[in-house]
Structure 1
Amino acid sequence: MTSGSPPPPPPRHQADRATERGRPLTPEMLKAMAHPLRLQLLELLETHGAATASSLGREVDESSGTTSYHLRRLADVGLIEEATDIGTARDRYWRSTPGGWSLERELMDAPGTRSEARMVVEELSRSRHQRLMTWQRDQERWPAAWRDATMIANSRLNLTLEQTAALTTRLLEVVEEFRAQQHDIGTAGTVRVMVLNDVFPTGPPPDGISDDPGE
């Protein structure tokens, strides 16, 4: 970027694996998703693959009738779909819609969807923390080479808006590079790996910052 150029727009917000750069959520999709149990069911399908309402019910300690209702609600807005290629008339399998999803800043800021967006982000943050704590608890079960290949780190940098946007873009590019190289689950030596990328400022905003483009 040359000196004097306007700063790049802030990168869009993307939630968890929902950090998968998929189609933007619509307000209807967000409102359907903004329910703790539905988010949990969606995460299970995204993490472990297709499953029935009964098996998911056992996982979340709910009846199959309850999970069936919430699965249908997710399917109504296109977040999941019936896996007709593996299901039967008696055992219907559901899977997450391929491609992932993203939560756009517009829904985070709009009065009509702000509370639902905040709820989704908070629930996903709790889920991420639980996964991290599970890894911390269980990592000794993994070979040393796998433990050495992982990373949990906090980095504190002094950056401008332009540098922060560039850092976020670079991190997403690296993730997408490895996504293009990934193997199918079931390939020898392949496991599901979660990458948690958080880039955000701390402390109060600097003097002179305004959301009003006219200022």
Structure 2
Amino acid sequence: MDDDALLAEQVAYYRAGAAEYDRPYAEREELRELLTVVDELPVEGDVLELACGTGQWTPRLAARARSVTAVDVAGEVLALARARTACPTVEFVQADLFEWQPPRRYDTVFFAFWLSHVPPRRLPGFWNTVAAALAPGGKAIFIDDGPAVAEEEEVLTGLPAPAALRRLGDGSEYRIVKVFHDARALTDDLAARGWSVRVRPVAGNYVGVAEPPPPDGGTGRGALPAG
């Protein structure tokens, strides 16, 4: 199995499990509280939301933004997102994020619980896509699972990328990419790529705010100050 096959199985999981996607938000109080973190983040202007899923985060982004372009590969979850987000400033796009290129630039690029689904060898290209999507002065904002959450997953070995096994209510099983980034290691990696970045742990998850390296190829500023 290569990255492509594993990613195809990941897409199949989210398509088949669209109706179950929101269950963790209903069952886990920490996830509901994490949604409110958006209110504290520098979301502004025109926003690109990557891997929007069923739109749990989209209405909160729309409340802060001039416009939101929300992208996901699975039409089944996009249908639920559209039903949840009755807002004229939100546009939904169905596309594979590993092939799609943003047609314009945005003030904010936001993605929640997506970075952990990007195979490590594809991270450089992904961050390049995010950088190309940001307007001058724009910021990338991301939220995801930290290493502590790995204990709740059935982690798999021997695959071309870190992975976990997920089961749906009908008993079907799917392998997905699942990379549990450490906040400090993620900060150091982005800083080494020239990004200015701050990643902070939040109740087993992490929240990051990052600015890409300047277009002249400078080295950026490294880690942003805390607070």
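Determine which structure produced the value 1.00 for Rg/Rh (Cα atoms, Kirkwood Rh), calculated from the coordinates; the candidates are 1, 2.
Traced to structure 1.
Taking helix-only ellipticity at 222 nm (-39500 (n - 2.57) for each DSSP H run of 4 or more, over all residues; to 500) from the coordinates of each of 1, 2, which one would give -14000?
Derived from 1, not from the others.
Comparing 1, 2, where is relative contact order in percent (Cα under 8 Å, 6 or more apart) highest?
That would be structure 1.
Where is volume of the Cα convex hull per residue in Å³, for residues 106-145 alone largest, in which of 1, 2?
Top value of volume of the Cα convex hull per residue in Å³, for residues 106-145 alone, among 1, 2, belongs to structure 1.
FYI, it's all coordinate maths here, none of it is from the lab. Source: prediction; values computed, not measured.
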